[in-house]
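Values quoted throughout were computed directly from the atomic coordinates according to the rules given, and no laboratory measurement underlies them. Every value quoted in this text rests on a predicted model; they were computed, and no experiment measured them. Cβ atoms are built from the backbone, for glycine too; each structure is taken alone.
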Structure 1
Amino acid sequence: MSSFYSIIYAGINPVAGDKLAVGLFMRGAGKPRFAWSKNRAAVVRDLMGGDAYKLLVYNLKALQRQSDSEAQLSGGLFAELPATEFSGQHLQEPYFEYLTKYSKNLLSFGPVTSLEIEANEERFSSLFHLLVDDQQETAPVAQVADMDSVRQELRDRTSQYVNWDVVVDQTQVPGLLMPSVEIGFYGRNGQDVIGEVVDFERPEYHIEKQLYELNDVARALNDVQRLGKAFVVGDEPNKKTRPKQHATWIVFRANKRFTVVPSTESEVVEEHMEKEGVRPVAFTL
């Protein structure tokens with residue numbers, strides 16, 4: 001029995017041709033197998049921004065759905081392929097040979113590589129860990145909230161109550177350890193209401209910087225008895241694959257200074273602002 005595989009790449013520097021392995025497809029006589037790496041996708045977001053990340057994940061999820069259902073390549077990532085040329089076919093070598101030649105944008109496909117062995121879960125997992133990501137299991141990626149969308153939706157709903165992407169300095173909040181910091185949102189209703197939307201799936205250095213600055217503001221406000229409410233909107237990360245991020249999430253949940261709100265309950269933040277009469281802060285520069 002024989003099988004084949006193709007590595008899926010994200011182009012991270014189109015000019016230089018640099019690319020990053022983000023997924024693996026494998027098929028033999030049986031069902032197709034596909035997995036993609038959230039760790040690698042997060043690198044693309046850090047290097048290329050949120051829009052590129054969203055497009056990448058959209059296409060990877062489209063291929064995941066196609067692989068799971070063995071459906072025809074008729075939409076999403078593959079909508080641009082000639083329908084007459086591939087009509088009625090499934091995820092087989094001709095598709096990937098075509099994609100290897102002609103898919104050269106954000107997502108590209110490595111050469112179709114034949115193996116004189118049958119595909120199975122163990123072999124697929126070994127190849128995925130060797131060629132793509134040795135930190136992630138090859139089971140389908142669990143559905144998690146898109147925190148960029150959560151942030152934008154919360155911003156749209158609360159812009160009448162708070163300022164967003166606020167730079168705060170020591171003249172505005174005496175006692176800050178840093179000359180200036182940036183936090184997600186800032187409002188006031190006699191006391192100050194602050195907060196951040198945090199993606200705990202991101203690399204820890206991003207989260208640490210974001211939460212360090214929020215904590216610096218919260219501490220300084222608390223010291224002068226100006227802190228009314230400090231929110232952290234974010235979901236519990238996977239303890240096994242994100243141990244440092246999970247530890248940080250635990251620390252903030254246990255800190256009485258902060259209210260940690262899951263992304264599915266972000267309306268709690270809006271309800272508090274409305275109920276308590278929070279209004280944007282007009283900082284004098």
Structure 2
Amino acid sequence: MSTIRQHNQLVDSEQELLATIGREIGAGDHSDIVIMAGHFMLFMDTKQNKLVPGILEEQQSDEMRSRVAQRVGIFPTYTWQLGLKLAQNWAINDRKVGLLLLINDWQYVPTSSSAAELRQAFYENFSALPPSYESELKQRGLSQASLISSRKHPLVFPETWLKYRFQKMAQKLVKAGKLNKKVLDASRNESEVSFVNNDGNSLPLISCGVTGCAGEITEMIAEVYAAGHRFMVIFAPEECYQSVHTGVDVALSLYQFAGMKVIIAAPGGSGEMTQEEIYAKMVHVAVLETAAS
């Protein structure tokens with residue numbers, strides 16, 4: 001099991017956040033950086049009868065704008081802007097930069113039998129970035145070519161796809177003794193799959209058949225590592241910070257990814273509408289790193 005060096009801190013301004021991330025990037029010799037930014041949820045627009053990106057600037061009605069504002073606030077656009085600032089800065093410093101766009105395509109999708117069809121229709125029509133994201137990209141002198149493709153879609157990493165991938169992988173890992181499986185209720189066929197880290201803490205990944213954020217993040221890190229990348233910055237919602245931290249911890253430990261460094265930053269995501277509101281609550285930043293082989 002790989003030993004992970006890690007440290008955590010709180011920051012209270014964008015300047016301090018970017019400076020902290022910048023120091024970590026500058027301290028390493030990685031030739032390329034992957035930045036997960038602009039993460040958004042899909043919301044059901046009943047008037048259009050389709051799923052739409054939960055990004056304030058993209059809403060066509062007051063009703064949808066209100067729903068997105070109350071749930072996620074400025075998080076999607078703001079973290080996209082943060083990611084582009086980093087990308088532009090480090091591209092200038094001769095680092096190859098890739099942007100990763102993760103989509104929450106399950107939490108606010110109707111739980112009816114049409115959910116799969118709604119997701120499929122969304123991805124089939126998602127051939128370009130949302131206009132507000134594309135505009136920000138061009139302003140920074142970057143292009144859609146900066147985005148990292150997943151094996152599921154040329155522009156994005158769908159969460160449902162990552163969840164299913166991890167569920168399949170977890171079955172193999174339980175058989176290999178690398179993950180623990182505990183029966184919660186035999187009569188209902190309910191169980192929990194967890195990972196015990198270097199500190200002896202049990203980290204739940206699948207409970208009653210449901211894979212949480214930690215499992216999908218573990219699989220996302222595995223995809224990034226397999227593609228040859230060794231440095232990643234993740235802008236995650238504050239409410240998901242601990243789950244994302246767990247997912248990174250599990251990926252680096254379980255898969256023994258040598259020479260990997262991941263920075264997690266969690267600026268808002270629970271309805272904050274201004275930067276002042278985000279930083280007044282303080283922003284978690286964590287750095288996890290494994291030694292080179």
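Just checking, which of 1, 2 has the largest value of Cα Rg over 2.2 N^0.38 Å?
Max of Cα Rg over 2.2 N^0.38 Å: 1.
Here relative contact order in percent (Cα under 8 Å, 6 or more apart) was calculated and came to 16; which of the structures 1, 2 was it taken from?
This value belongs to structure 1.
For FRET efficiency 1/(1 + (r/R0)^6) of positions 117 and 221 (r between Cβ atoms, R0 = 35 Å, to 0.05), which of 1, 2 scores largest?
When FRET efficiency 1/(1 + (r/R0)^6) of positions 117 and 221 (r between Cβ atoms, R0 = 35 Å, to 0.05) is computed for each of 1, 2, structure 2 gives the biggest number.
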